[in-house]
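Got some structures for you, see below.
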Structure 1
Amino acid sequence: MDSPNNTIGSVKIGVIGVGHLGKHHARIAAQSSLQFAGVYDTDTNRAREIAGKWNVHAYSDMHSLLGDVDAVIIATPASTHHQIASTALNNGCHCLVEKPLAADYSSADDLVRLADSKSLVLAVGHSERFNALIEKADGLVQNPLYIEATRLGSFPGRGADVDVVKDLMVHDLEIILNWVGDYPSDVKAVGVAVITTTVDIANVRLEFPHGAVANLTASRASFSPVRAIRLFQHGTYISVDLKGGTIRQVHKTETGLEVNEERVEGPEPLQIEHEDFISAVTGGIAPRVSGKEGARAIKLAEEITTEISDRLRAVSTS
């Protein structure tokens with residue numbers, strides 16, 4: 001395949017994995033100006049159902065799809081990402097891989113190196129980075145001092161091939177790494193397994209070299225969903241309610257505090273994610289969340305998981 005392509009309409013794309021999230025990727029691809037070739041899924045009945053809905057081809061094997069397209073969206077379980085994405089890259093296909101990029105840092109780093117060696121786009125589907133609320137906050141963040149992120153939800157019955165840190169918390173890790181612009185110098189973490197055999201609830205404290213601190217909590221064993229980030233910097237407090245769709249800013253003024261709250265609406269994040277990926281493919285520019293950035297988030301997630309495991313081991317042997 002030639003890289004990059006010249007126009008959006010010239011890009012032929014396929015979707016691998018059409019389950020919970022993949023079906024939405026298929027919908028967006030079908031409604032775009034791309035050439036949507038079709039889908040592949042190990043569940044052939046599911047593939048035929050989604051392909052029929054959008055009048056595209058249901059491929060009987062992945063290699064046939066890869067031979068027909070310029071780019072693929074991979075929305076399969078995290079444990080399969082490395083094998084599928086490496087196969088796609090070796091077939092000359094640009095890749096948008098749903099988060100996490102891979103099940104472990106070594107595999108993620110391997111994909112980054114492979115994509116670089118072939119001059120192909122490797123983007124990661126950290127959809128919150130394409131949320132209009134986060135985009136709004138991006139323009140307000142300046143030298144954060146303290147960040148608090150809370151992400152609570154009930155067990156979805158999927159994603160159990162990775163722990164809650166790589167399943168849910170990784171969204172906020174990637175956002176915070178982008179905001180702070182540095183990598184933590186110290187990691188403290190605790191967590192427990194409640195529903196699965198891996199960690200389902202985790203609390204993490206990150207300290208950064210220049211003094212910023214972040215405290216994160218993630219759970220997939222909660223009844224009431226919460227997705228919120230609060231940030232403090234000199235003279236400003238910013239609260240982002242991702243569940244409620246609002247952002248609040250509190251500014252210090254000469255006469256006191258000024259409070260502004262607004263509802264922020266925008267296009268569907270997955271749609272913007274698609275557009276960003278295709279712009280990277282056609283324009284030769286870096287995607288908003290590159291493979292390198294996705295791998296960095298996994299590296300931090302692994303450090304957190306190791307810290308939790310070490311603490312649990314110490315408790316069990318004491």
Structure 2
Amino acid sequence: MGGLFAYFLSQAGEEVVLVDKNPDRAALVRERGLQVEGISGEHLIKVPSTAEPSEVGPCVLVILAVKAYATEDSLKKIVPLVGDDTVVLTLQNGLGNVEILAGELGPERILGGTTSFGATVLGPGHIRHAGYGETVIGERVPSGGDRLSRIVAFIDGVGLKAKGADNLDSLIWGKVLVNVGINALTAITGLRNGKLVEDESIRQILRMAVEEAVSVVEALGVKVPYEDPVGKVEAVAQATAINISSMLQDCSKGNRTEIDFINGAVVREGEKLGVATPVNSVLTLLVRGYTDMGLGRIAEA
């Protein structure tokens with residue numbers, strides 16, 4: 001997603017720098033360029049890339065697109081990018097990212113958001129633009145000014161179809177519920193998103209996982225941004241039928257997944273609130289086990 005956003009920003013003529021934790025990958029992109037293919041066409045764009053944020057200095061906007069488990073480590077690296085007027089926008093999956101960033105950088109400079117644009121990593125510095133969507137952004141602490149509207153207008157202006165949200169917790173939990181229903185099940189079964197709702201047995205597990213998460217959300221007093229959470233998740237699975245979820249991609253490569261920040265986070269919140277989450281507990285353990293034992297696989301091409 002970081003590469004995809006860099007592509008849109010660059011194509012719109014904005015000054016953008018990619019900051020990567022991997023020095024070799026940063027050097028590859030810096031020397032060869034960022035390769036983009038897919039529904040937006042084939043492009044090789046030259047974009048500055050570095051593994052040393054101190055070489056960049058303070059920025060107007062920092063967009064964090066790393067995996068949720070890397071937020072704390074990334075926070076240490078982005079400090080040189082943050083000046084007095086910098087806004088930091090997290091577009092990550094899962095729970096807790098906003099809180100981690102706000103705890104170190106101050107809640108007044110943090111924006112949170114979700115995006116339904118799709119991207120797949122094909123190799124170092126090589127991504128596929130897999131789908132268009134919408135980017136929704138909100139703030140935990142109102143700025144009292146036009147900060148949110150300015151960032152929304154900016155993101156929208158480069159083609160990333162953005163809008164603002166009044167309730168950041170609602171926005172984040174709304175995305176978490178979708179991920180709860182889709183990501184773990186795709187990682188375990190190896191299926192593309194749409195296949196989850198074609199088989200009634202798998203579909204029932206999806207429903208139970210989402211319903212448990214809804215019980216947690218209700219106990220927290222958060223209202224999600226749609227009336228029928230299970231129907232919403234099933235609709236997203238159908239709308240993204242051919243997608244290979246990010247968790248399935250990670251699991252199939254033996255990479256660490258974000259399960260502890262999605263289904264696992266639902267379990268932790270449920271324990272605090274006294275809400276039972278047995279289905280999400282099992283899904284979390286299965287994804288961990290599949291990844292640890294190298295059992296992840298994509299079931300079909």
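Values in this text are rule-based calculations from the coordinates and carry no lab data. Predicted model, so just to flag it, every value in this text is computed and none were measured. Cβ atoms are built from the backbone, for glycine too; each structure is taken alone.
Here the criterion is percent of Cα pairs over 28 Å apart, and among 1, 2 the highest value is seen for 1. Taking mean count of other Cβ atoms within 10 Å over residues 77-84 as the criterion, the highest value among 1, 2 goes to 1.
Ranked by mean count of other Cβ atoms within 10 Å over residues 109-116, structures 1, 2 are topped by 2, which has the highest value.
To test your reading of the models, identify which of 1, 2 gives 1.5 for distance in nm of label points 7 Å out along Cα→Cβ at positions 133 and 197 when calculated. It must be structure 2, since only it matches. Of the structures labelled 1, 2, one was used to calculate relative contact order in percent (Cα under 8 Å, 6 or more apart), giving 15. Name it. The read-out was computed on structure 2. Taking -10500 as the value of helix-only ellipticity at 222 nm (-39500 (n - 2.57) for each DSSP H run of 4 or more, over all residues; to 500) derived from one of the structures shown (1, 2), identify that structure. Only one of 1, 2 returns -10500 for helix-only ellipticity at 222 nm (-39500 (n - 2.57) for each DSSP H run of 4 or more, over all residues; to 500), namely 1.
Each of the structures 1, 2 was assessed by Rg/Rh (Cα atoms, Kirkwood Rh), for residues 45-180 alone; the largest value belongs to 1. Quick one: Rg and Dmax of the Cα atoms in Å, for residues 117-212 alone came out at 15.2, 43 when computed from one of 1, 2, so which one is it? Label of the source structure: 1.
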